[in-house]
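Each reported figure results from applying straightforward, stated rules to the coordinates on display, with no laboratory input. Owing to the predicted nature of the structure, the values given are computational and were not obtained by experimental measurement. Cβ atoms are built from the backbone, for glycine too; each structure is taken alone.
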Structure P
Amino acid sequence: MHDSLFQPLRLGAIEAPNRILMAPLTRGRSDPGSVPNAMMAEYYRQRAGAGLIISEATGISREGLGWPAAPGIWSVEQTEAWKPVTEAVHQSGGRIVLQLWHMGRIVHPDFLDGAPPVSASATTAPDHAHTPTGRKPYEQARAATLDDIARIVDDYGKAAENAKAAGFDGVQLHGANGYLVDQFLRAGTNLRDDDYGGSPENRARFLREVLARLVAVWGKERVSVRLSPNGETQGCDDPDPASIFAAAARACQDAGLGFVELRQPGPDGTFGRTDVPQQDALIRSIYTGPLVLNSDYTAEQAAADVESGRCDAISFGRPYISNPDLAWRIRNGAEWAPNVDVPRSWYLPGPQGYVDYPVLEPVG
């Protein structure tokens, strides 16, 4: 069933046996110090049947991580703790890349000993942050200096080196969902008047510099990026998404990335629904490498978009939470299991709602 989803696909240097990717999913199960653990290794091992696993967003630095119990990749301890995760996936026949994350203004000062977060400009995110002591309003970020920008690009490079040491198959830059890269891209959060602000090409400069650093570590065919080119997300928006994401697509094309992933909700989306037109056709006209689409896909819709050539693969997020054997279920026409206690079970600190979902067919 859905044969188009089960054709092999080359994602840069990565050979995916099918076109059903596991999208990045923050799960909040790390040990203190943002250190991965054995439970996380089991979680990813169970999902090794995906054509490619894109890991949960992983902090490149203490400054850039503002989610309780999310993992990091800036320390030796964290890097060593990721090794059993990649080994478990590889031993089960899977492939996994690490998504690199700097949250920018979405980091609450509670994570930074009271210091303000850094962003493209001095702006404040709407709503509330999840902190170790409960939900609190976001606070105003400070505008990144040129020294800050150079330092953060270096942090991305060091994190990429650590990801290689940990045994990942590549890295993905988190450029979506209102986090730091997105804050530089969009005019609503980038109010700068220097070389990193103003025109779409200037606002894409930070993206270009980070991608160049990742490519210097990994080679272009093992680097990818995730973008969210339509609609507002965490207060991050742009009045002309076509112009800025055309510039972002040119940056991806010039970098020769292994693939680009787009999170594109629609008017009926369950998270971040929007009437802003999807930008994949524009991006595909500029970026000629493999394109992966994401957000609220059914198996039928996924197969149709791959068959039509709209994209080369689909990444599934929430369905993979409660269906570790999602690819097998799609291939065999089996019903997807619903998530239990959504969304509370997504972020519980233990195995419940994490590694305790049944499979119809053993994985690995």
Structure Q
Amino acid sequence: MGAAVLGQPAAAPLRITSMEALEAAARAVLPPATYDWIAGAAGAGLTQRRNRTALDAATITPRMLTGVGPPDLSLTLLGQALAHPVLVAPMGLQGLAHPEGEVASARGAAAAGALFCAPMVASRSLEEVATAGGPRWFQLYLPRDRGMALDLATRAAAAGYTALVPTLDAPIAAFRERDLAHGFTPPPALARGNDRPSYAHPLLGGTDAGLSWADLAWFMARAPLPVVPKGVLAAADARRAMEAGAAALIVSSHGGRQFDGAPAAFEALPRCVAAVAGRVPVLMDSGPRRGLDVMKALAAGATAVAIGRPMWWGLALGGAEGVQAVLGRIVEELGVAMRLAGCGSLGDVTAELLN
């Protein structure tokens, strides 16, 4: 069963009382099968729940009378100046939530000063997404067609993307029980925004299930941009990615949508940070919903944090303006949390604050 393509820019600015209320509002406007595809997870949802419970269990002990004013959230990531450490995670098939799909999300991210990670399995092409402006990376699954992988990388470089993000944790699709209950299959037409007649097969389902570290090293040696592997959870894999030439890496459990039974990304983060010992930046996604979650991840060693599902809810409810509003709320929450904890800059958010 397919799903309706919907979502129009809100008539009034999106009002966010809480992230839970935001999700409930988005659920009310999305077809049930589409909502479950976005919100759902692999298997029994164990890892998805762990992603949240691990963050909820962590606490920050604020420091008093530090004399800080409004905190400085800026940073430099892979040589690129960013206004804050909140990124938009790659999310495929955004045309399910809004007619402009990834273009609307990228426009909202640019307006909010956020780096946008454009997905390979997309409703709009990477070239269209680039017209939104703003800092941007390009996510891809390494396909069986190696020429296609390098072609996508070359296209991304030509369109002004500054890094490539190969996702490592999806050699095959997991069992997603909510999708099975609906009989939901993503509409192929919404997955081919980046496809070209010269490619050997459609992008949807074109991942190489036999991918190895040697394949990743082969790609990194030929890629025209820095490579940031995504989907690392083991310290040993973090070291291997770095030794293979990764410019940074993203600790991620795919939002709980792939291997059910994996540790929470937040639990894995300190191990991966320790493994690379400061030689490359380590980012995180999977679980963060609020500015306080971002602060906890920064304290655990992340350089920046990518947000996924809340972006879907903003996109469904308000298009580009909705995405901008969600990002603005999370960044504002981060600034308030840092001020209350006595942190004047990102450099002040250290493990000493984290319990």
Inset, instruction - Have a look at P, Q and say which one yields -9000 for helix-only ellipticity at 222 nm (-39500 (n - 2.57) for each DSSP H run of 4 or more, over all residues; to 500), as calculated. - result: P
Legend entry - For 3.5 (distance in nm of label points 7 Å out along Cα→Cβ at positions 180 and 276, calculated) the corresponding structure among P, Q: Q
Legend entry - Source structure (of P, Q) for FRET efficiency 1/(1 + (r/R0)^6) of positions 260 and 316 (r between Cβ atoms, R0 = 30 Å, to 0.05), computed value 0.75: Q
Legend entry - Among P, Q, structure where relative contact order in percent (Cα under 8 Å, 6 or more apart) as derived comes to 28: Q
Inset, instruction - For the read-out mean count of other Cβ atoms within 10 Å over residues 116-123, a value of 28.4 was computed from one structure; give its label from P, Q. - result: Q
Inset, instruction - Check the numbers for mean count of other Cβ atoms within 10 Å over residues 76-83 across P, Q and tell me which is largest. - result: P
